[in-house]
Structure I
Amino acid sequence: MQTDDRQPVFRFAPSPNGALHLGHALSALINRDMAQAAGGRLLLRIEDIDLSRCTPALEAAMLEDLDWLGFPYEKPPRRQSEHFDEYRQALQSLIDRGLAYPAFMTRGEVKAEVAKAESRGETWPRDPDGAPLYPDFDRKRPPDERERLLAAGIKHTWRLDTNKALAAIDAPLGWIETGDGERGQMTADPAAWGDIVLSRSDAPSSYHLSVVLDDALQGVTHVVRGLDLFHATSIHRLLQELLALPQPVYHHHRLVTDGDGRKLSKSQGDTALSALRAAGQSPAGIRRLLGL
């Protein structure tokens, strides 16, 4: 899988905004098992950009769950909240190249615009997760109007001008996939995501921007995560090319679902590792529950 002599580096990257559940345990244990089999390093990244939802108490509970589960990560973990300047610098580099623009529409305004178009019988384009693509009003907004709105302190996000970004790279995009779905050389389709958010008014970075920077800065060679993020790899590959970051190998594993086939969420307390531990479950029992 590797074409060079680097030691493989794996990472598990949860957000401390709720209790870890069986889905997190599956991802953590697959990362651990793959790292051990490859003789690689195992890192923990705490994705706590959302400071309003990620709390020290939830982080402490998460670390306790991982210790109990038997996840031997290298200490200290990387906390995204300690690296905001790095994300701002990467964002500014994209702004300076004309590849990002300020977007002023609120969620309510976007929703209303989509509803208006659909009421006329139009089909609004949607991303692979089913969310409507952002309208093109802000991308087409004249520069002097943008500057006026920014100077007035109007709340905004920064979005990637995806079509312009694709025009700025030389070669087709793809990635090597070794996971539970398709395998081999994948073809990336970043345009399917439209103009993604790079930063919000209340956070210096989005998931997409921070995850590719963190993987590069931590030297991650193998990204092992759930199949729900398979299609997002297309936009991650685009950002890696734009920012001259190395390309990891990707492994998207199966998901743990509830009785209705939905991916587990942190609001489902009965699958929380802390609840299972309190009910007498053991780490070995968790592995059996997950079919490992």
Structure II
Amino acid sequence: MDGALDGALTGKIALVAGATRGAGRGIATALGEAGATVYCTGRSTRAARSEYDRPETIEETAELVTAAGGVGIAVAVDHLDSGAVAALVARIGAEQGRLDVLVNDVWGGEKLIGWNQPVWEHDLGAGLRMLELGVKTHLITAHHALGLLARNPGGLVIEVTDGTAAYNRDNYRLSTFYDLAKNAALRMAFTLAHELQPRKCTAVALSPGWLRSEMMLEAFGVTESNWRTATAEHGHFAAISESPRFVGRAVAALASDPDVFARSGGSFSSGSLAREYGFTDVDGSAPDCWRYMVEVQDPGLPADATGYR
């Protein structure tokens, strides 16, 4: 298998909830590479921006899906609005008659994190907002979408999070609020797998590695074309980071796997799945970030991706 799964998902219907930027945009585009029809949802449109106040829009994501070989459909949805999500799912049902893949990627909490602040010092409103954005949205979306997805055997739900179950079990993740939000998605994949099992549908948790999202590239003062120049100041970022398309290709690989049901309830990373399925990032590499974090970054060793990408 090379970088993309050209045509493997032709005829499949996907919903990427939270597709405006970052991992969501990469996932939607990779599903497009594989030929899927992808509903791309989020709050930022060409007409209005979300609280992020960033330029990326769901229309741009849908256009990337179509350019990659699929069919991209942009729908403005606030996934905290139960009625809006219900209307979205009703539209998909009316237009397509099925839903094969749900990617629960809604987040939007980067600006709310109080890094390494104990719960009594962390801004309470910001922390609770993180839980709304990272947990409540996923529950609302699953509640409305899974009835449609479960009509047919073979449906796939992917809970996108930060960190594998193994890594998060042993490591404190930034703050109590952030830790809860990201671990909730891991547990949600496990519980959804149990509930979907009688319908022969699959639920898994998936984590990207050190993602070169639009916000991250800006933070490091680089672009996707010259990100390796961050080596001097941010060696680990340059050594092991991955494009959003990499985790997208992990989603496409899972969605194309006829035996994916055997993975239901599991937790995976883009790097671990690349080793199993053989897909690559856009530069032809296959970064294994979480193994690198444990074996190189966390012990304080110098940045060196030898054997990790």
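Once distance in nm of label points 7 Å out along Cα→Cβ at positions 85 and 245 is calculated for every structure in I, II, which label goes with the largest value?
Across I, II, distance in nm of label points 7 Å out along Cα→Cβ at positions 85 and 245 peaks for II.
One of I, II was used to compute log10 I(q)/I(0) by the Debye sum over Cα atoms at q = 0.10, 0.14 Å⁻¹, and the result was -0.60, -1.14. Which label is that?
For log10 I(q)/I(0) by the Debye sum over Cα atoms at q = 0.10, 0.14 Å⁻¹, the value -0.60, -1.14 is produced by structure I.
Comparing mean count of other Cβ atoms within 10 Å over residues 61-68 across I, II, which structure shows the greatest value?
II
Ranked by relative contact order in percent (Cα under 8 Å, 6 or more apart), which of I, II sits at the highest value?
Greatest value across I, II: structure I.
A value of -0.75 was computed for log10 I(q)/I(0) by the Debye sum over Cα atoms at q = 0.17 Å⁻¹, for residues 133-188 alone; which of I, II is the source structure?
I
Once distance in nm of label points 7 Å out along Cα→Cβ at positions 181 and 229 is calculated for all of I, II, which comes out largest?
Checked I, II; max of distance in nm of label points 7 Å out along Cα→Cβ at positions 181 and 229 sits with II.
No value in this document is a laboratory result; all are computed from the given coordinates. Predicted model only: the values in this text are computed from it and were never measured. Cβ atoms are built from the backbone, for glycine too; each structure is taken alone.
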